[in-house]
Each structure stands twice: as C-alpha cells, then as structure tokens.
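So, here's a batch of structures to check.
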Structure 1
C-alpha cells in the first residue's frame, strides 16, 4: 500500500484558538484553505483512498488551497492528522455545537420536480444534490478513543455550489460518558460510493436555531393527475428529513419521503396533506405543516 503524505496548513493563531477552545458560541476554524508550507496538519491515504493538497482555484472555498479527497467506499478514503490535537469539546458536550465540513462535489445531479408534470407543480424549483448521499467520519482522539459518524449530504448552496455537512457534538455522547474532553488527533473521511471531491473548510460552530418550515400552497386538481409539492425548510446547520402524508383522515403515516412530495388521488374530495420535517440527528424538535388539496372528479 502506498501512502501519499502531504502537509496542509492552518495559521498558528487559528490553531492556538482551536486547541484551547472551551464551550463557547464562537466559531473556531480547524481548516481554512491555507497552503501546506505552514503546516499544522498532514494528509494522506487510508486504505485505497487518498488525500492531497489542491491549488485549483475553482475548488477553493477560502484561502488558496483545498484538500482533494478520493474515496473507494465507506472504508477507504482520506486521513487527516493533527500535529497539535484540536479540542472539540472540554468540560462536557454542548449539544448545540457542531463540526462543519464544507465539500465541493464534482459528481452532482439536478432535480427538477416540474420536469414531468408542469401543470400541477405549484411553486417548485430545481435543486442540485451530490451523487454521494452519505459521508462517514471517524474521529480519533489523542487518547485513542474513536467516534464514528455517518451524515447525509445536503443540496448544494445555489450561490457557491459547495455542500455543507454538519456533525453534531451530541454524537460524541458515548465517549463523553468516560471523558470530559475530546482532543482530535486524527480524522478519517469516507463516502458511500467511490468518489473524488474537495474539502474547503472545517470549523466548530454553535447552532441553537429551531427548524422552520414554509407554508405549503393549497391546490385544486383533477383525479389521476399527479400532485407535486416541495418542502422549503431551514434547519440551521442540521440535516433535515421530510415525511409526507397525503390524507389525514386515515391517520398520519409516511407515504413519501424527501423534499418533494408526489401523489395521485383517485377519488374526488378535499384532502389534508401533512409534511413533517425532522432533524436527521434527532436533536432539534420536528415541525409539521398542512395544506388542503381539492380534487375534482
């Protein structure tokens, strides 16, 4: 096995702040696209994966560099080592703290909800998602303790085309039962499918914002025509899941998932549609909204 080992930098001031960080609301940058000459970390391979520094300006979020990552699935990918361990938490876990990763994925797909049925696609908009659906992280502490976390990817930011994936520190509860602090010594990154992508930024942030969901429009349709509804929600940095029920009269149940709800009514009448938006990590309280679909015979 051949390991590619390169040095990636973070300014000394940023590292000192990160290493000494206590429970706080402020942002702490762990990686921010600095060049490798001023090394604070090193990157390399894990298994048949790879991590290299990139100076491609089209793949840089901040600074002048990014980390190019190649994965071969959920167990072969990138290794990032920290010469000076980074304190992710001390004095216990603050459940509102998150480790934020910002990625650039080249393999993406655009979802256009109205492409097949423009007639009943009220107020829906296309959006772009990575073909990678899951990122797996392994956080290795200075004391050897490990925390493994899998998080879903999110739609790309339409202005920057970068994808944010947030890992809540609440996922560290298993080690927090044994220790009061976690100093990150090594980080491993994998994806559910083989892929090459770029890491532009890692930071610690606080997010106490609740989930907010926009009202759904009511619709008037004809039987056997497909109704298409699009969820528009804000969960702060949290990844969200979407569950649709298209007829509240027979009990609320999950009849569709994802930000787009599609359904065909075979009988006329007025139907209550319920959308429930949840935090994928179960930290924030779920929110439900309803609307009425009037179906004509």
Structure 2
C-alpha cells in the first residue's frame, strides 16, 4: 500500500511531503501538486535514484538519475525517457555529452572513452551513425561516415606518424578504392580488400620507382608494369612482389630481355639489342 506524510490540500498531497510504496519499496520525497509529485528525490525498486522534475508521475523536465551499476544521466526527460540534451556517464568512466531521444543517444554528441579516445558526430540508438570524427590519444584521427558504430563509406584516416589514407572504408577497414600516402613519401592509389592492397593499383616511391598493376593480399601479383627511376622498365607477370612468369625487361639503351623470369631473375629469356639483334639467351637461369 501507499503511505504519504506531508502537506495536504483538498484531501490530496500538495506542497512538501514524502510517499512510500510498501508494495515495491519505492520512495519519493519532495514537492507535490494536486496529488502528484512535481519535484524531488525518488528511489525506485530497481535501486536507481532520481532527483529532478516530474509530470503525471513520470520523470519529466530537468533531472539526474543514478542506477545501481553506476550509470548516471543528467539532462532532460520526456515522460520517463531521456529526451533532449544530456550527459550520460558509464560505469567504466566513458561519457557521452549531447542529444538524446527515446532513452538513447540520438543526434549530435561527443563520446569520450576512459583511454581518452573521443568521437564527435551523429549518433543513432547509442552508436556512431552518420558523419563523425574519431580521435585517439596518440593523435590518430578517423573522419567520415559511420554506421552502427563502425566507419563505413567515404572517409579519411590520419595516423600519428603522419601517414594518411583517403578513400572507401568498410567496418573500420580500408576497403574499395583509396589513396594511402606514407610519411616517407611513398604513395599507393588503387583498390583495397579489408586493409590489404588487392586489385589494380599504382605504387610510387620517393626515388622515382613506380609500379602499375595487380595486387593480391597486399603484394604485387599478376600482371603489371614496373618503372625504375633509371629508366628501365619491366612489363609482365609478378608473383609475391617479384618479376615471375612471362615478361619483357627494357633497358634505357633500348636493349631488352624477353621471356620467362623467376624471382626477379632472367630464367629462360632472349636478349635483344635496340635494333632487334639477338645477343644471347638465358636457359634455366644461366647465360648461354
């Protein structure tokens, strides 16, 4: 049963008072109007404590609720639900400051984790969703589109080292077409498959070397062209990052090796001068 001790007007609680529900153990102490609590402190059967405004017997307006597990919300309520601007502090020390709707983080906000990682952007049902910026304690920064808490779509990653990636991202990983620029000047423009260079791409080195061709699981593999900074060029097959299979290596003087290469070495090839004259052959890796 319910017990009330306090001020009464027209037979109803009105003014300061205290109510106790002996059935579920809930207590409320504060201000009443026309029989209903409008401001005060309440203890619920689940162990939570609420301090703030109420309407129609529900948390409504500005208030603070602390749950038994340590979760705390300070902000606006709409008939019992988090709704409007507020601050949600988690038991582990993480904190969300921003917009709420239907008891959850919905709208623009900032989530700060205990390790100092911050996410500033749009949230939906408690997860990063929409445009946002994720910044790590070491300075690494991810900016772009998020879905269900993970980066998905067009985005950019700036590492603490200064290396950068701009392109498509899937579930926080480089996936699709993108450009990766290393802090030492190396650059890759092409396709990725879950963080690995995979598909067609162009890789350039600061010394002028360049590769244009296929990648498999992060290494040059398949058909491609390797341009050396001295002007030499290899066009042909690659395996595990090396010239391997049928190819043509052209020197700056116009001479060339044509045939089969194995692990970067001419294996079964014919050597030609610029004018097409044959000067010799490699058979099984040996000059004949």
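Can you spot which of 1, 2 the value 0.05 was calculated from, given it is FRET efficiency 1/(1 + (r/R0)^6) of positions 170 and 258 (r between Cβ atoms, R0 = 25 Å, to 0.05)? Going label by label, the one that fits is 2.
Which of 1, 2 yields 2, 8, 15, 18, 16, 14, 10, 7, 4, 3, 1, 0 for P(r) over Cα pairs in 5 Å bins from 0, in percent, for residues 106-217 alone, as computed?
Working: 1: 2, 8, 15, 18, 16, 14, 10, 7, 4, 3, 1, 0; 2: 3, 13, 19, 20, 18, 12, 8, 5, 2, 0.
Derived from 1, not from the others.
With mean count of other Cβ atoms within 10 Å over residues 66-73 computed per structure, which member of 1, 2 shows the largest figure? All intermediate terms of the calculation are to be shown ahead of the outcome.
Working: 1: 22.4; 2: 14.5.
Across 1, 2, mean count of other Cβ atoms within 10 Å over residues 66-73 peaks for 1.
Using volume of the Cα convex hull per residue in Å³, for residues 50-113 alone as the calculated read-out, with 195 as its value, let me know the right label among 1, 2. The structure behind it is 1.
So distance in nm of label points 7 Å out along Cα→Cβ at positions 178 and 242, computed for just one structure, reads 3.0; which one of 1, 2 is that?
Details: 1: 4.0; 2: 3.0.
Value 3.0 for distance in nm of label points 7 Å out along Cα→Cβ at positions 178 and 242 corresponds to 2 out of 1, 2.
Work out the source of 19 here, i.e. which of 1, 2 gives that when relative contact order in percent (Cα under 8 Å, 6 or more apart) is computed.
Numbers: 1: 19; 2: 5.
It traces back to 1.
Comparing distance in nm of label points 7 Å out along Cα→Cβ at positions 138 and 210 across structures 1, 2, the highest figure comes from 1.
With distance in nm of label points 7 Å out along Cα→Cβ at positions 42 and 274 derived from the coordinates and found to be 5.6, which of 1, 2 does the value describe? If you can, show how the numbers build up before the last one.
On the way: 1: 5.6; 2: 9.2.
Of the options listed, only 1 reproduces it.
For the structures shown (1, 2), Rg/Rh (Cα atoms, Kirkwood Rh) is largest in 2. Starting from the value 3.3: which structure in 1, 2 was distance in nm of label points 7 Å out along Cα→Cβ at positions 34 and 234 calculated from? Structure 1 accounts for this read-out.
Throughout, read-outs are computed from the coordinates displayed, never taken from laboratory work. If you're wondering where the values come from, they're calculated on a predicted model, not measured in any experiment. Cβ atoms are built from the backbone, for glycine too; each structure is taken alone.
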